[in-house]
1. In terms of mean count of other Cβ atoms within 10 Å over residues 74-81, which of structures 1, 2 is highest?
2. Between structures 1, 2, where is mean count of other Cβ atoms within 10 Å over residues 58-65 highest?
3. Supply the structure label, taken from 1, 2, corresponding to distance in nm of label points 7 Å out along Cα→Cβ at positions 66 and 250 with the calculated value 3.2.
4. Starting from the value 1.26: which structure in 1, 2 was Cα Rg over 2.2 N^0.38 Å, for residues 154-217 alone calculated from?
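Readers should treat all values here as calculations from the given coordinates under stated rules, not as data from a laboratory. From a predicted model like this one, the values you see are computed outputs, not experimental measurements. Cβ atoms are built from the backbone, for glycine too; each structure is taken alone.
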Structure 1
Amino acid sequence: MDQAENVDCTYHVHSSYNLEPVGRPSQQDVIPISALGPVLIASPHPDDETLGCGGLIARCAEITCPVSVLSMTNGEGSHPGDKAWEENLGNIRKLEQHSALETLGLKKPDIISLALSDGGLEQLKGEMYKRVVAVIQDVMQSRRIRTVFVPAIDDCHADHRQTAHFLFEAVSKFPKMHFFSYQIWPPAVRSAQVTASEMSYCLNISDIVCVKRRAIHQHQSQLNPINTAHAEGFRMPPKLIKEKLKAYESYALVRDLPAWCSQ
C-alpha cells in the first residue's frame, strides 16, 4: 500500500507543480517542485525511477528542473542466464531506462550507472561500501543536488532497502538536503518507527498519466518475454502497473533519518 492510499490527498491548492502534504492542509508544508532541484533519484534497477517517480520526472522536465538518476545496478538479474546473457540483458535495460527518461521529457537523460551487482547490494561491506558512498557523494557535490528520492527503507526488495541505506550514509555530508522516499514493493505492515519518521506527500499527475504509461512501456524486457531461451524471469505484475498509474504519486519526506534507517 502506498503512503497516500485510502487517504484524501487532494489539497485545496490543487497544483500539479507542488508536492502537497497528505491530510495536512497547511500552506507552509506545500513544497513547489521548482524548489527541489537539482534532484537526484536513486534507482536500484532500471525502471524503479520510472515506476516510483515517473510523474515527478515529467513535471521536472516541464519546468526544466534538473534531474539526475543514480542507477545502482543494470538489472541484469531479472532473468536467469549465464554471464554473457546477464551482460546483454544489462545493456538492454540501460537502453530501456534511457528511452523511458526521454519519454518523460528529459532530452539528455543524466544517468549515473554504478553497475553494481543486481541482487548483491547487501553483500557490499567494508571498503567497498565506503567507496560506493564516496562515489554517491561526489555525484551529489558535482551536480549540486538539493533533493534526493530513494526507495523506502522497508521495501520488500533487499536492493531497494540497501539503496536507501547508501543514500542515508551519503547525505550525512549534506545535512540540509531534502530526503524523500518512494514505494515500489511495500511490506504488509509498516513499523511505527518508520512511519513516525515520515511526512506523507502526493503529486497530482492526472494529466500526464498517459506519459508515465508510455515511459513504463519502454521497459519491454520487464513486461514481455525477451526470447525463448530466457522466457522465465521477472515480469511486472499488472497490479503494480495499475498502482503506479494512479492520478497521484506518493512520497514520504523523511524528517528523522537516523530513526528511519535504524528500523
Structure 2
Amino acid sequence: MPATVFTIANQKGGVGKTTTAINLAAALAERKIATLVVDLDPQGNATSGLGVEREEGRSIYGPLLGEGSALDRVVPTRVKNLFVLPAEVDLAAAEIELARNPDYLLQLRKTLEPVVNSERFRAIIIDCPPALGLLSMNSLAAARWLLVALQCEYLALEGLGQILKVVERLHDAGVNPDLEVGGIVMTMYDIRTNLSRQVVDEVRSHLPEKIFDTVVPRTVRLSEAPSFGQTIFEYDPTSPGASAYRQLSKEVIKRFGLSS
C-alpha cells in the first residue's frame, strides 16, 4: 500500500509548523505507524529537532535534480518507526534550480514516488519552509492532504485564506487535483486569553469539518525540546504538549484511515 502523503504548510513563520511536523510524526510512530518526515526547509529545523546531524550531500537536493535516490537518503531517528529525509543549507539553491525545469512544480512528486511506493512507510509528512516559494509549492503538488498549522491569533486567519486560495489555484491548473485540506491544527493556544478562544471559535464556525478537536497549547516545554534534538515525548512525555500531540495523532489516524 502506498504511503499517505501530508504536507504541513503555512507561509507565516513561527506558527508551530515544524513543531507539529516533528511531534505528530513521533506520535504516529509511537502508535506503531512507520512515518517519514521529509525536511524541505533549508534551515533544517525538523532534521535537528529529531536529533539528526545535518550533513553535506545528505538532503533531498540531489535527488530533486536527478542525482541519486531519495530513498537512499532516508535515515532512522532514535524513535522506533520514525525516519527523516534530512535537510541542509544546499536546499536554498533548489528554488533557483527548480525554476529552470519545465516541470518545476512536479519535481518533488517525481522524486518521492519511489519512497511513497516502497511500502516502508505508512505516512509521509513534509515540513515546508515558512514561505510559499517553489519548495512549498512542490510539497503541495506532491501531497494528498494539506495540514495547516494555525496560530491562535487573528493575523493567522488572513494567512489561512491565502493558503486555501493556493490550493484552489493548484486544482484549477491541474497541478494536483487530488490535493485537499485535510485539517487545521490550532497551535500556541493560551488558555488564559479570550483571544485564543475567539480565534478557535472563528475557525470552527467557518470550517467546522476541517478543524481538529485537539488544540496545541503554548508551552515552554514544546519550545525547548528541539534545542535538545528531542521530540516532546522524549523531552517531557507527561507534559500538556505531549498529551495534545498524542490526541492529535488519534484524530489523524481516524480521519485518514491510517493503521500500523
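1. Working: 1: 21.6; 2: 16.6.
Going through 1, 2 one by one, mean count of other Cβ atoms within 10 Å over residues 74-81 is largest in 1.
2. On the way: 1: 18.8; 2: 21.9.
Structure 2 comes out on top.
3. Values: 1: 3.2; 2: 4.9.
Attributed to the structure labelled 1.
4. Details: 1: 1.37; 2: 1.26.
Traced to structure 2.
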